[in-house]
Structure I
């Protein structure tokens, strides 16, 4: 009996020593990483101005990644530091920020902030310094540069410009009788121009006749969207496709409701409708709109770590003054850095050329799904969605926006959750 007790006691002591040693090794490893010079990653981000509701989401996603990586001991045995500046939602601020990051702050690596219009002006600076660059929601900005160390976090796939509206035109082409005409309106800005170019290609591909195709000066140059919507109504097209940024998206939806714009389908590539702040502002005015999305909280789109990330994001968002759900940019801001982390580990280096080589060949697991890069640094395969909003009431709240009751995924077929309510007026009631 005494011998057995001694044996059990020795086993317990040995287990305790091993556990303490393992814990000490983790603590020592983390402490060692913290003692080393940090890996500094620089970027611009829209933290004020009209892009800030999305930019702040992306930043919180990046900060969650940083904190998790540092808690686990850092990268290559070194802690990670994020160095960022507010670009104030102004493209003119961007070149100076990246010049400062690289020439003054001497950051090790750079990535892109949110949006096409903000990434395009960063490219000349990045190229001049020979840095690997992972952009965030930048539509086809590498088309003119053809920079081999550019990579895009945006689920467009290789057909970048057409991806934002292809699902819209595909759904329209399947209706009986098939609608015939389309009206296009777009902001005179880089993203909107690119998206509308894709809409023209889709119009031709699916056999629609364009009867109206005009741009307008982006906000703040345009603040009254009534004349734009009146012109769209006068065109009397079956389909109305708008390619816009947040401020004009909201303005056009509000004007469409005031004037009574009722085409057979309405939507397309309207940035901003995905963010909670604009959903809350527009509510039932969104009903019937068919618009692009990049991710929705449907069970088909829950990947490894997805639920855990959004649980963490939403807990931290409560006191951070950012979008409380993070569905549009929070997850993608995190995924952008997940990709960079895996490439650094794959290269076992922070050398830009070695990281770029790994980015070109590997497939990356992220909370937003697998990512593999193809030509021009775009995705090898796209995963853009078209959704329709419906059944939204004036008292819609966070519980509604958290789920899928108010939106249906129409395309692609493998992620679809239902069929379109057609025509627009039927869903808009």
Structure II
């Protein structure tokens, strides 16, 4: 039986770089709350904060199966995009894209204000992002994204192999683009700051997984290991794991992807890693490798996927190290200091599972790897929807998740498709 929450084997490398924090206590008794939220990530925090602006006197219970910084929100690569993801970009539907981008950009500014208001120190900077191609498949993706940027009248730089080598220190790529519309952050630090800034009226419980949900007499019951929550309104902000609570079972899968960080690199290597000292590179293939150079002079690589389970640490370390050395042979003597995995809520067509699923039950799931800014926006809009406020047509803007066949056909289809895609785009992996 698939778990209803992630239970990771490997500690998050971003969180391991930070000082130890004292988690909020786990739920240990039965409670009654006006609202309950499952998942204290970017979406869940946004829901809690937005709900309190509508109803400051109502009680809100926010639970998470892990500790803040150690769960999924701290396990991503730290990209906060102001515009559409490359795979979402559609030059043929610019009005929709402009509306989506305007909402995403405004949400990002609100996140920056929330960081400032929290008073916490967060490593975040508008460093922009690279996209680079190592093959013809990657070059075609670059061309499509360039067409979108041109049609949208968004600034960018087109880069040659030599340009990329000079700026990021890698001769692996043949061509690329640079866009200024991206912030890079330390994600564990970021989610800690946003969580700490929640109003005192929100009751938070860490290390409290939701085991089941049930409707009883027009109220919702959330069962956890040591206590239950009864509430009038329930939000699911636990992404792919919503399906284990009975929502989106025919639309969602948990895709595990992996990352590794080097130690802080010796100064003797800095000059071999290009002129940019803080940069991020997103892949041109959806199964490709993400790269970052951090302000404390580490390299991060995020790559390869598993279906509904977490791989062994030795396999993760070997695979990531091999891909990092292919891109940066000058690091052949450098090993990864930490490696970890994270579950991404994946839908077949990239659309969302979003809205009111049943009376009093609201869900936002299927982020498809774009969860930080977009997830914050979707959380706010979901809270607005639940209180009856006017909201834009979210599925028109971001799509609705399509049906997927049941298991084991679903898993078989994924493995066949991913193997074919990995072979065709192997240089981008």
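Each value in this text was obtained by applying a stated rule to the coordinates, not by laboratory testing. Every value quoted in this text rests on a predicted model; they were computed, and no experiment measured them. Cβ atoms are built from the backbone, for glycine too; each structure is taken alone.
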With mean count of other Cβ atoms within 10 Å over residues 109-116 derived as 15.8, matching label from I, II: II
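Looking just at Kirkwood radius over Cα pairs in Å, for residues 253-348 alone, which of the labels I, II belongs to the structure with the highest value? Mind showing how you got there, number by number?
Values: I: 15.8; II: 14.0.
Biggest value here belongs to I.
Comparing distance in nm of label points 7 Å out along Cα→Cβ at positions 237 and 293 across I, II, which structure shows the greatest value? Can you show the working numbers first?
Numbers: I: 2.4; II: 3.6.
Comparing I, II by distance in nm of label points 7 Å out along Cα→Cβ at positions 237 and 293, the maximum is at II.
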Test item: volume of the Cα convex hull per residue in Å³ calculated as 134, pick one of I, II: II
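When FRET efficiency 1/(1 + (r/R0)^6) of positions 101 and 317 (r between Cβ atoms, R0 = 35 Å, to 0.05) is compared over structures I, II, which one is greatest?
Numbers: I: 0.85; II: 0.40.
With respect to FRET efficiency 1/(1 + (r/R0)^6) of positions 101 and 317 (r between Cβ atoms, R0 = 35 Å, to 0.05), the highest-scoring structure among I, II is I.
Suppose helix-only ellipticity at 222 nm (-39500 (n - 2.57) for each DSSP H run of 4 or more, over all residues; to 500) works out to -13500; of I, II, which structure was it derived from? Please report the intermediate quantities before stating the final value.
Numbers: I: -13500; II: -9500.
Derived from the structure labelled I.
One of I, II was used to compute Cα Rg over 2.2 N^0.38 Å, for residues 333-404 alone, and the answer was 1.59. Which one was it?
Values: I: 1.59; II: 1.40.
Derived from I, not from the others.
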Ranking I, II by percent of Cα pairs over 21 Å apart, for residues 53-164 alone, the structure that comes out highest: II
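Going by volume of the Cα convex hull per residue in Å³, for residues 221-308 alone, which of structures I, II comes out largest? Before the final figure, lay out the partial values.
Values: I: 116; II: 178.
Largest one: structure II.
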Ranking I, II by distance in nm of label points 7 Å out along Cα→Cβ at positions 61 and 285, the structure that comes out highest: II
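With relative contact order in percent (Cα under 8 Å, 6 or more apart) computed per structure, which member of I, II shows the largest figure?
Working: I: 17; II: 24.
Result for relative contact order in percent (Cα under 8 Å, 6 or more apart) over I, II: largest is II.
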